[in-house]
1. Which of the displayed structures (1, 2) returns the greatest value of mean count of other Cβ atoms within 10 Å over residues 126-133 on calculation?
2. State the single structure among 1, 2 that was used to calculate distance in nm of label points 7 Å out along Cα→Cβ at positions 22 and 54, giving 4.1.
3. From 1, 2, which structure was helix-only ellipticity at 222 nm (-39500 (n - 2.57) for each DSSP H run of 4 or more, over all residues; to 500) = -26000 calculated on?
4. Once distance in nm of label points 7 Å out along Cα→Cβ at positions 278 and 334 is calculated for all of 1, 2, which comes out largest?
Structure 1
Amino acid sequence: MNAISTPQQNSRLLSLDILRGITIAGMIMVNNPGSWSYAYAPLRHAHWHGLTPTDLVFPFFMFIMGVSTFLSMRKFNFEPSGAAIWKIVRRTILIFVIGLALGWFGQLTRGLASGEPFGVAATHFDTLRILGVLQRLALAYGFAALIAVLMKSKLLAWVIGILLVGYYLILRFGKGFEMSEENIIAVVDQTLLGTTHMYKDTTPEGVRIAFEPEGLLSTIPSIAHVLIGFLFGKLIVEHRDNHTRVEKLLIWGTILAFSGLLLQYGFPINKKIWSSTFVLVTTGFAAQLLGLLIWIIDIHQKEKWSRFFHAFGVNPLIVYVFAGVLANLVSNIRFSYLGESVSLKSFAYEVLLRPWAGDYFGSLLYALLFITVCWLFGYILYKKNIYIKL
């Protein structure tokens, strides 16, 4: 990673940074409730089919990553030069390794908290989860960016269609809509990764299974997801007038969202399998929200309310990693309180917040407090003009 001192704000839409910041803040909030047992329904993922507000934050960030990929590839003139390919490969590897390291750090802190020696806690590689959020971002970005520079832009819509339709057919004939270990998505991950390196989920019947929500096969539609964002980035650059940008974003966003909503009756909207309808609906909603933000922020200059999110938006990766590290630390650093061993998180929620705020509201307050700490970290970087990129 390298730090650059000053971004060229006048050459970019502030609304892009704000939408990116909103999604990062949302990802951090839904990942860090005071208690998973007491999270409000809108702050929970759909257990299988369906869509909640929480299910929007990750795909929104992936959409913005696609937009940003178009903007960053302009300096290479979208040609598959050595410099362009090296940037894509390097960035893909770095993001993937950071995600893997974050998972390893979680295992380390949990092991140390349970009393394991450092040498033992640090070497549980046989159970290390290989995939995850950052790994999904890395793979989706890497493949999408390579496709974008290797193919003409007018062919990308066809590539997106082939990926989404092909993925539907794979799921249709591979038990892809069942939440079971016989699901083709789970089978591929079990074969290539092994169950000990996979996320463990619970079926509606209460059965614990190895099912990876950021699996290898479900990376296929996420590549299409980034490519759709890439085409919206092209739309934004080709139309310099913000009113035209808003019009195009709202029109195409509505087309995508309604297409996904209508097609869900034969192809359910499902985040855990990253269904093609999930791609259409979430990219559509993301485009609509971006259009709304351009109208509010870039056209009407009403940006004071959004300044909180700017610190998240200009340093998204480092703030997200900081949140992951902090979450592991507060969950596993323990001390004695009234004769009992408690973690920093349990002390903050169980002792300080829950008694007077209640189960659910106390859990939400903890998440908001956690976001505030992460924002302070991002704000310090922002005020010091430190922008960390890969």
Structure 2
Amino acid sequence: MLEVLAIAALDPGYCQIMTPALPYWRLSGFYFFYFALLGATAPFFSLYFDHLGFSAARIGELLAIPMLMRCLAPNLWGWLGDASGRRLAIVRLGALCTLGAFALIFVGQSYAWLALVMALHAFFWHAVLPQFEVITLAHLREQSARYSQLRLWGSIGFIVAVVGLGQLFEWLGLGIFPWVIMLIMGGIVLGSFWVPNAQPETRTGQKEQGGFIAQLRRPGVPAFYACVALMQLSHGPYYTFLSLHLEALGYGRGLIGLLWALGVLAEILLFLAMAALLQRFSLRRLLLASFLLAALRWLLLGNLADHLAILLPAQLMHAATFGCFHVAAIHFVQRSFGARQQGQGQALYATLSGVGGAFGALYSGYSWTSLGPAWTFALASLAALIAAVIVATRLREEGP
């Protein structure tokens, strides 16, 4: 009964379409811990490496390593998940190995050793989410528009981590950072063993002829994946240097955590409205709006972040640059691939995100010192604008 009331509060129409078998809280709990880990690492990894004394270039390289692992791991695990059908086993194995690999950070803190830790734990961490997305959509079945109601708990986990840890590091310092990460990873492990399994079903009229490669070559699909890489490329300076950028402008760590949380709060509100947006607008229009707002957002952050009145709305644009883009992208992948190729389709989405994110972290690490924040964010804005042109010219207009 409590579950029904809680979900109904998020979606007034829930009571008419409720699926009793949907393990809402189990799926939501996993998203909570998974993205709490992102909330603990995205804003604070750069600060932690700076605390250890590394230069901006070295920080950019270290943060690019997990993105590079994202280029390899999801495809390998995605193929294994589609071939074996044991997606949940892969999720659980990935969660356990992520925890074990990250524990090696306590052995040493040299650049080479930290690079190994970043590569090893990311290889397993990136095995988890693409397979879990397939499991979630399999549980939702014909109610896939409700995906955002589950995914919003990941955003809540991000907010809890980024706000709480911002204050915690203000009080206790960044020396406790590895211990906090280990604790959250433990939550991911427990969440993975709480979730029941589900397998995707082939939908009526869905084309599966020719396998994964044939479906990948369908009109608009290659262009979509190119835009995925460009979007993550444009986020490079944001995820790598926003905290250092704001700290250099005089913002305290506690306020920096709140500013990160503000962006994710806007993302949560977007998730609540996403089902209605999907019914009203095509995926092409939602993706186009996301890229155009991203181009504007990076210009604001690069040039006017010292003005809080500009910084606040720029952070609110996270609703579009991540929230709207991610949900629209997940639905695009689901529409574009058959049941037997869902894992590889989601894995390729993660892989291209990793490619873009890796190059974004690398270029921003080198340009931050030589060109400065304004030009670094300007390059990010250009990448988002190019993606907007591709979406406008290469993706087909389909109904909501």
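1. Checked 1, 2; max of mean count of other Cβ atoms within 10 Å over residues 126-133 sits with 2.
2. Structure of origin is 2.
3. It traces back to 2.
4. 1
Every number in this text was worked out from the coordinates using simple rules, so none of it is lab data. Quick caveat: nothing in here was measured; it's all calculated off a predicted structure. Cβ atoms are built from the backbone, for glycine too; each structure is taken alone.
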